[in-house]
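See the structures that follow.
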Structure I
């Protein structure tokens, strides 16, 4: 089951006198496992539609260092393959200095997660994607979808969608 946005909040949108439009919205999702590929394409399309921008680009950005934004195909077997690939590249069960709380002294919280693997996976995946738009449509390829990729553990995640262009 795919997560749906829990909240949408408008930070500003509209067309300026020069014909430049913009919008910035914060979308919230609740992940259920890791890794998890959450298809957010339709939510991004809705932000673009609300913005009034017809030509420009949309930036989709994760506010987290253990949740990525990626474009890929929403084919179930491929998604399973990508989950296995992430586990092979940076498996959760091996030693990470980040997880060694007997030596680590910075950026610690009371409920610290042992998530060195998720940070390493994120390094390879990235925090954002930029998608061009024309005639009010995302210019994604026929099979392309935008994913929020949970790499750590079930939790609330925030995605920023910023639209810039002309009306």
Structure II
């Protein structure tokens, strides 16, 4: 069954540099098949046996051992990613204005902090394993981005709606 791996903080601002060709080769050595990457920031679509948790742990360990990188990895099955995409409660003017925040643990939201940080038009909805953040003024300019893990009470990795839509397209092409 097709799965998606989301690596947190790969090739962002010069930190955790890892060419996608090396990452794909590493995944192949782990026994993952038909590994495809999308953009250079750690998005993979692949086929592999095993639970998402076990696959996440294997890739995290391999990255530590082969590249000395401490990179959190979140593996989702294809249906989970599709459901997160389809369940987006926002219809933005630009798909880069909505970020799907994939959660590493159950959230414990600090809604008071959210209210302090949000700008007019910002929105946050929390679902099962995902939170959708709408920042019509831009994620980079939003005061929510820097505080998002404190607001949600858990570690996360975020992808904009356009990137998630592309990953869904890659999954659908495998059918």
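Among the shown structures I, II, from which was the value -10500 of helix-only ellipticity at 222 nm (-39500 (n - 2.57) for each DSSP H run of 4 or more, over all residues; to 500) calculated? Structure II accounts for this read-out. With volume of the Cα convex hull per residue in Å³, for residues 20-59 alone derived from the coordinates and found to be 63, which of I, II does the value describe? Going through each structure in turn, the value belongs to II. Among candidates I, II, the computation of mean count of other Cβ atoms within 10 Å over residues 76-83 that gave 17.8 used structure II. Of structures I, II, the largest value of relative contact order in percent (Cα under 8 Å, 6 or more apart) belongs to I.
2.9 is what came out when distance in nm of label points 7 Å out along Cα→Cβ at positions 92 and 108 was calculated for one structure; which of I, II is it?
This figure was derived from II.
Looking across I, II, the calculation of Cα extents along the principal axes in Å that yields 47, 35, 27 traces back to II.
A value of 4.3 was derived for distance in nm of label points 7 Å out along Cα→Cβ at positions 68 and 132; which structure in I, II was it taken from?
Working: I: 2.5; II: 4.3.
The read-out was computed on structure II.
Read-outs: derived from the displayed coordinates by stated rules, not from any lab. Quantities reported herein were computed from a predicted structural model and do not represent experimental measurements. Cβ atoms are built from the backbone, for glycine too; each structure is taken alone.
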